[in-house]
1. For which of the structures 1, 2 does the calculation of relative contact order in percent (Cα under 8 Å, 6 or more apart) return 25?
2. Out of 1, 2, choose the structure whose coordinates give distance in nm of label points 7 Å out along Cα→Cβ at positions 102 and 206 equal to 3.8 when calculated.
3. Figure out for me which of the structures 1, 2 the number 1.03 belongs to, where Cα Rg over 2.2 N^0.38 Å, for residues 38-157 alone was derived from the coordinates.
4. Quick check on the output: 1.2 is distance in nm of label points 7 Å out along Cα→Cβ at positions 94 and 134, derived from one of 1, 2. Which one produced it?
5. For which of 1, 2 does distance in nm of label points 7 Å out along Cα→Cβ at positions 6 and 174, calculated from the coordinates, equal 4.4?
6. Given a computed value of 19.5, 58 for Rg and Dmax of the Cα atoms in Å, which structure among 1, 2 does it belong to?
7. Please state which of the structures 1, 2 yields -12500 when helix-only ellipticity at 222 nm (-39500 (n - 2.57) for each DSSP H run of 4 or more, over all residues; to 500) is computed from it.
8. Work out which structure the value 0.1 belongs to, where distance in nm of label points 7 Å out along Cα→Cβ at positions 150 and 182 was derived from one of 1, 2.
Structure 1
Amino acid sequence: MSFQPVLPLSGYAGWSFLKRTQGKQQAAQQASPVAQREAEYFRKTIGKIQTAKDLVADRRLLSVALTAFGLEQDINYKAFLQKVLQDGSLSDDALANKLSDKRYLAFSKAFGFGDFETPRSQMSDFADKILGLYNRQSFESAVGEQNNTFRLALNAEHALTDLAKGGGSENAKWFSILGNEPLRRVMQGALGLPDSFALIDIDKQLATLKSRARTVLGVESVGQFAEPAVMEKLVRTYIVRAEMGGNARPSSAASIALQILGR
């Protein structure tokens, strides 16, 4: 039987309970027989993997690898994944660099099949690094089976913090949020933006996102999300809005869409 986290409550009260018990619950998940078997197989086998073709041919290894980057839903798209890995990350023409979802770029970089003569899968600490990501993401997936709002919030805590602390221009970071579906959903939800927001011109999306973040969260730059208080406000606002089904928005979705298009 797969691990099932304890989530007795929904809404912000449920989120608070999850955060208080997260450490113990994650430890329990990692100690489960299923997690132990997958970790043991990955450690024993990953060092034998020399190419992207080798990886996608082993479904158990591929499952762990994809889950580590939140891409487990792609496990049946082997040709696509092999292309992402083989192209690497160093060339502008690499497939991972052309995809708006930068989780694929992180996936390709981590394995290094297309970037180095000897892939990173041969490094002594590689298994530990991937399994660390796998443990975190698989816990989030288990949470998501019961409450996807909580899953997205957990992901935002580390993914947005990493983005905030990373390099790149301010606009590039905002575009990264727009290009990362899980982060985008949290940000749109917290800022009270309708689903139709994704249909407008990308530059207008950028301007609107920055403007709403300033108004709703008091955020002037992505770097501020590295501050715990700012992250907590984002997550709290997102969860409260999600619990209310969007009714906490200051105006209707149609009204906001018209405001955006009129800027």
Structure 2
Amino acid sequence: MYQGTIEGVPYLAKPPARANEPAPVVFAWHLMDAPRTEAAFEAALPLSGIDAWRVYLGLPMCGARTPSGGFDEIMQLGMEDAVTNLYGPITERAVAEFAPVKEALRDKFAFADGTIGVMGGSLGAAVAALVTADQIATVGAAVLVSPLLQVRAVVAAMQRVYGITYEWTAHSGEIGNTLDFVARAGDFVAAGCPPVRIVVGAEDDAEGFIEPAEKFAAAIAARYGGEPTVDLHRVEGMGHALAEEPGLDPAPQLPHAARADALAAEWFARHLRHAVS
């Protein structure tokens, strides 16, 4: 296992079991809930059953890149405007930095050429979805766990839970459009949809996460004319988080995270098997 920072982005990289043979690469982005760092996400979803490079990337404003005010500052930014202060800038920056990070890591570890896998949890799943939509020709499979697929639905759920009112603006509305993957389903099928597996917790918020996941899966299936390339799994006993708080350091894998991990590993093992050239 290798850890470090490249192009300003913290990473954790795990080589395939057969290190001397070409192998596909899976890139993964963590949640803002637990596990909220690349190392903690690897412990929760280690993808141990696949013969591939697994690279976990730290999100902007998280982990080693947390603002100077720490988690309290993140919470304050979220209370002021979670959309324009957190969801928008974190996903935008994560997508912008991915291409140079991928190439730098390819040079460092001599990854084989070929399509890649992407995986994310919650806001990290939104990053994985954005990468898939923007680089659809290079993504061979995707796994989205507890995914944020409609930011407006998440905001509506937050309003209900915390008793707040969010005033949408032109700026936040643009972010809302970017992070509405149900409305953007056509972006995933225009050039041939890569296989997408969605894993949600049966105990997660229905309005904010389960229903958007169901709508996204249905929209992909309705628009894609080829073989079915999307499925949706509910994990019983699983809420939104995949690890215990505080979710900063590696911790023992929880039973529901183990089930999500097995679903992710099986998907990548099936669809990335012939992804190396």
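Derivation of every value follows stated rules applied to the coordinates shown; laboratory data play no part. If you're wondering where the values come from, they're calculated on a predicted model, not measured in any experiment. Cβ atoms are built from the backbone, for glycine too; each structure is taken alone.
1. 2
2. 2
3. Of the options listed, only 1 reproduces it.
4. Traced to structure 2.
5. 1
6. 1
7. 2
8. Working through the options, I get structure 2.
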